[in-house]
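Several structures are given next for inspection.
Throughout, read-outs are computed from the coordinates displayed, never taken from laboratory work. All values derive from a computational prediction rather than experimental measurement. Cβ atoms are built from the backbone, for glycine too; each structure is taken alone.
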Structure P
């Protein structure tokens, strides 16, 4: 079967905007007859078929939100989605969810597929590959074509859109300070997310806390990896050195830190106190001892992101509020993996 072209593909091939192609195919008086004929003939040649849902989008909304998350197995993203769906349902919007699997190619394909009239706007967290390559042009193209995006957690600083984040730097600084206040002097850092924006911010917060307390940086107890596999292959070496505290930057890092501590014969929290970024049931209820965690309030992030997108979608024609970056404060939930405050 001959593949059907999209408005975006036609626009790219002819060197015009998506808006120009759309107007030409709908006989808009704003477009010259010569340009209309050229675009219509090319569209016919490329087997273009109009998206019924996307017709007359200026006057008709699909009432559907596209959500793109990097990893469905991560409990944080699952909680964010729960918050999005709660608000969307209340406001009368449907939700289409897609998973990028940390792939730039899949992220781009999903955006192109859904932005052709299927949805009104996107809520998304940037894929690992896009952040590694610092490739964000696909987001700007979608926004410039008139489809709003709200980013959450992992964001692209260079893209102008609404964003919902947690206070990663301050949370890490405060968590490390909490370990120092408990008497920890040799605090290991364990990260499998060093190639992500959130990982870099959290690591910087950790380093700032050490500096503010005149604690020398010991590179031998700092593990900054780019994947869970790399982290797991190197984590045991950390325990060859003197440590009395661990700050883990992701839920998988937190679980690994606890398990290896116990495997190595350390008592938690008597010998080692552990704090980790985690927002799932796994860390709080199933592990023994239970983990002290930085709660990211995933459900609240989803609710705020959905409200922000819907608010923008429902603006009157001609209105356009300024883009916002909304910061959600985290909360340290003390459990059994840290000693009690003195």
Structure Q
């Protein structure tokens, strides 16, 4: 054990007034720090909610929230129907993959406006860092880090947590590959998302409903505060590194010609987040399968646990395609499709749960 461990402190910054378009956010934050008996020093990191940056930049949307989500979406990863409409997990224009492209209607101010994420969060973090240096009277080359935070869910984990939407002056990733662990074993895949760890730690003192939009993080290792460090956008997995570019249901639907977020997807129908009757699930399977077989037909006989579907098409090739498409489409609803008979009237496929 080392003789002493590094001390890290995380302090919430209360007293920041409601931020409006054109406000000098750096000055507001430094004033709030001073009022709280805190100061901003070289070597510090300030974690700031992206909401107040969006407010200062006037990044509001005047139309419907759904229109804003569409405008801020690069691609749809997954979509589900809920009580209040369809929720889509998307690659946002701001960079990360998250629900509703980060378009937010909570904690957005008394006007109840819908806020958009900054289009270039790393650039906003760098700009805010410059403003903080000026407001705090720090030299222009003082080591200072800024992390813009936002909140999102994560695959395979319940609940939400804060992550680094943008960063400046901080090494966002500590690549430990090529080193060794405490026991001397080689590290082959370990890389720490430092900026995300800072964002999550800061959220413990910021909270979601306390009106504390920033936290002062002091005691980070000096080697983490680097000039010209890569921004938080580099933490987003894209291209070949993205193993989960689509949800499992969406991957099947797209393979059958129905892209998530499209009019065709709406026409076929979107799965619910809640359990659904077999009839609804079978209906979407058939709508998806028939999407590219215009002259095909499907007659359904529903049982308590299975559905018998007679498939037919005038052209034998289309008839065969329709059977295969139903079997593939069934996987988008976690169903199995098994051919049980063939006759003059068509091919019967039985659909059942896994």
Structure R
């Protein structure tokens, strides 16, 4: 018997909750923050999925390019290139900010290439080529070594160091000085940056595949939290006022919006507003009205302020709304005094 009564009580409560009309539910729960949260979460999840797919594709393309390196063209280099070295000089310049060094490398036809590497990237095979380059003794020629990297344009400042270093290499065999144009024809316009790079080092913008969705999702979560806080505050304001809410809902069926876009309805006994926040206030409880920072406030007899209207759309109707509510407050007082 008790269990049946409990189920019946639950059923009656659910029925009471569902008694609110769709119009009242919309006014009570609709908020731009809800739309913003849903849009951001949907867009964020979609962009996260798209970013993940793009990241997988970009990583595969990066690995594919590294597996298919092409011979460096010092006039018009490809994405990922290599040079085949038979000779390698010592460092002739150092990048002061990044700390790597520049070297001259030559193939078996003595075609020169400029190569940038970090000192720790000099392998034993490259050191053998360097030793062979400077050796004055006849010894077995070490095997050629391929060095991989990306073609980078030679800036004028670097070209100055290249000219001085190259002049020292061949000062006994060529007439000096020679022009920068002559040097460009010899070494080309690009050098090989052989400093090892990871996927993200080569394409730092790839973090955007995840950063952009994360920012959108955080914005959506912020809007969702803000909306839930609004509902929590609303629940506190309406606590214990279920009967007033149902009565106001019944009267809402016969009321029209006070002004287009205001989300304010004046029923026979209540002000129903979703202009700024959801409020249901009987006229008899209002002590006075007050304008503050573009908001129309209704001060109840316990000195609690309720926001009755606000926002850009309600601004043009604010004066008329204040006068109409004031008239209904006075009528409610008269009726209450008559009943007393």
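Suppose you compute helix-only ellipticity at 222 nm (-39500 (n - 2.57) for each DSSP H run of 4 or more, over all residues; to 500) for every structure in P, Q, R: which one lands on -12500?
P
For structures P, Q, R, which has the highest computed value of distance in nm of label points 7 Å out along Cα→Cβ at positions 87 and 311?
Between P, Q, R, the highest calculated value is found for R.
Out of P, Q, R, which has the highest value for distance in nm of label points 7 Å out along Cα→Cβ at positions 151 and 279? Kindly include the intermediate steps, with their values, before the conclusion.
Values: P: 1.6; Q: 3.9; R: 7.1.
Going through P, Q, R one by one, distance in nm of label points 7 Å out along Cα→Cβ at positions 151 and 279 is largest in R.
Thinking of P, Q, R, which structure, once Cα extents along the principal axes in Å is computed, gives back 123, 57, 29?
R
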